[in-house]
Structure I
Amino acid sequence: MMKNIIIYTGPVKTGKTTSLFRLLQKMNDADGVLQPVVDDTRCLYLIKQRKMLRLESKPGQAEDIQKIGKYSFLRQSFADADKYVCEARNKQPALLIFDEVGPLELSGNGMHSSLTYVIENLGRFTGIPLFVVR
């Protein structure tokens, strides 16, 4: 049987994450991770926990970072979100949001572990995964 997935795509800064926040206001059985920009800093938002994690490293801070292009991201935030998405998938929400799949994940970094886990276990998941891709 073919498993349904949703690929949500659009150019940078066109409101993909904002529209997903609006969707969450109407839906109470969704979980996963969003990547909003708050005060000019990219963050990770753990949906059911309503917890915001700073993802983008501040200039000059000596932290364990992952660089991609002009951005420096905190590896620990990716690790925390990775674990969260795997746990969320096991709770079987109707919609599991993964914002976003990008160059880091495709190169085996970022949230690659949870992305792989979700894809490899689609057959055991009763909900619909939604992947944001730009």
Structure II
Amino acid sequence: MHPLSYLASLLAGLCGAMGFGSGTVLLLYLTAVLQLDPQTAQGINLLFFLPCAAIALAVYCRDNALSFRPALRLLVWALPGAAVGFLLLPLLPVAVLRRLFGGFLVLVAVREIIIVKYLLRKYKIAAR
């Protein structure tokens, strides 16, 4: 096993527990460091996600921090989206999948920069 696998797994688990999206961390590691194709990386990511999500769900249930009604409304649309994505995945070339994932990461980064700038202005914090 690659030496960074343990660190990547730990970081992905921590990010997932805090709601930061463990999949982004894990997929980036699996595709960039281990050079796995996106479909294999996504399969590993799903296997990784299931037990982590079960733990997180148990904690959220224990803390009464779940809103089932909005979640179910979103799930009605998420399931068909997941099915379409699953059907499209084998049809798209690896290069296209890599570019789509890279573009997604760029959009997430830009969004985060905008949010941080907004918060700095809102709370009048000087950027150093």
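No lab work stands behind these numbers, since they all come straight from the coordinates. Note that the structure is a prediction, hence the values are computed from the model and not measured. Cβ atoms are built from the backbone, for glycine too; each structure is taken alone.
Odds and ends about this structure:
- Structure with the greatest value (metric relative contact order in percent (Cα under 8 Å, 6 or more apart), set I, II): I
- Distance in nm of label points 7 Å out along Cα→Cβ at positions 35 and 115 derived as 0.8 - corresponding label from I, II: I
- Which entry (I, II) yields the derived value -9000 for helix-only ellipticity at 222 nm (-39500 (n - 2.57) for each DSSP H run of 4 or more, over all residues; to 500): I
- Highest-scoring label, criterion being distance in nm of label points 7 Å out along Cα→Cβ at positions 3 and 107, among I, II: II
- Value 0.35, calculated as FRET efficiency 1/(1 + (r/R0)^6) of positions 11 and 51 (r between Cβ atoms, R0 = 25 Å, to 0.05), assigned to which of I, II: I
- In this comparison of I, II, the computed figure 13.2 for mean count of other Cβ atoms within 10 Å over residues 19-26 is attributed to I.
- If Rg/Rh (Cα atoms, Kirkwood Rh) is computed and equals 0.95, the structure in I, II: I
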